[in-house]
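Engineer: Pasting the structures here.
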Structure 1
Amino acid sequence: MNSAVIVNIVRFILLLMAQVVIFNNMDFWGYVTPYPYILFIMLYPVDGNKLGLLGASFMLGWLMDMFCNSGGVHAAACVVLAYVRPAIFKFSFGLSYEYQTIKINDILTPERFSFILISVVVHHVILFILEIWFASFWGIILRTVGSTIFTIILSIILIYIFKPSRR
């Protein structure tokens, strides 16, 4: 196994544990919960195995569903995010994506911010639509916007806290 695989396995485990132990217990105003565990999907190498990402994303979401007793909504949202990730990359980075020269955990640029924003919004919209089952349009919007803001802030902080050092 190469170092990138080990880094991804460790990232998977740590983000899942942090989500279950810390972030799932954060509930702001009764409807806002940050979901930084999706950083695993966002930080997965651009040139990594796409089928491996889909499988790992399903496993990540399925484990979240097991811990949250949420019946598959996290698995569905994670797989959708992993599936549309190349399109989000292409939209946010253009030719840089074509040449696979992207590092998400570099300095925050408008391109990186748009990638993080769109990724989080896609995940949250799918998650809350499935979770609330179209019961309340405004409830979905409120939870999506609130959770998106907190997830983005937390994700950016986590990216820079655990940013690999340059040698």
Structure 2
Amino acid sequence: MRRTNAVSLLVAALLGGGAGFLLDHVLTASGRATFAPSLMLPVLLVLLGALVLALAWPVRRSVRDPEAPRVDPFRALRIAVLAKASSIVGAVVGAAALGLLLYGATRPVAPALGSVGTTIACAIAGALLVAAALLAEHLCTLPKDPDERDPDEPAAGAEPR
């Protein structure tokens, strides 16, 4: 499995930011109030980041410490996939919050301070989730087995072409 790259996070952030901006625009154009995220959303994002790190730590300990209990490679893969998904979710939600803030900044009437505060908290929590998930993905990296080789490498004892 390849690690999460910056391009996929950037694309997710652009889509999330555009969706947040467009959501507030559509709500305002239809005469409704703008979207204000719940205060529980940033709390849940931070808790998800802490959970992903807590799940990844035994994998790192298993790799680094020879006396630590061994971790099943499939478990490490599942945690790495959770970390990858969490980084994308963090990028989308954080950028959507920034899109909401951008739309609110372009309006002639300033939004309520409470909604701005929770939106800023969502943007910060999304960035924290991305950072925690990328760190957890790094912690779940298992070393190569000595008998494994890359598909492009010649087999041991084989003559080069």
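A short reminder: the numbers here are calculations on the coordinates, not readings from a lab. Here the structure is a predicted model, which means the values were calculated and not measured. Cβ atoms are built from the backbone, for glycine too; each structure is taken alone.
Engineer: Suppose Rg and Dmax of the Cα atoms in Å, for residues 12-91 alone works out to 18.8, 63; of 1, 2, which structure was it derived from? Don't skip to the answer; put the middle values down first.
Structural biologist: Working: 1: 12.8, 40; 2: 18.8, 63.
Answer for the origin of the read-out: 2.
Engineer: Can I ask one more? Going by mean count of other Cβ atoms within 10 Å over residues 20-27, which of structures 1, 2 comes out largest? Intermediate values should be presented prior to the final figure.
Structural biologist: Working: 1: 12.8; 2: 17.6.
Across 1, 2, mean count of other Cβ atoms within 10 Å over residues 20-27 peaks for 2.
Engineer: Given a value of -0.42, -0.70, -1.48 for log10 I(q)/I(0) by the Debye sum over Cα atoms at q = 0.11, 0.14, 0.20 Å⁻¹, point me to the structure among 1, 2 it was derived from.
Structural biologist: Details: 1: -0.42, -0.70, -1.48; 2: -0.57, -0.76, -1.14.
Derived from 1, not from the others.
Engineer: Quick check: 36 is what I get for relative contact order in percent (Cα under 8 Å, 6 or more apart), calculated from one of 1, 2. Which structure matches?
Structural biologist: Details: 1: 25; 2: 36.
The read-out comes from structure 2.
Engineer: Taking distance in nm of label points 7 Å out along Cα→Cβ at positions 4 and 68 for each of 1, 2, which is largest?
Structural biologist: Greatest value across 1, 2: structure 1.
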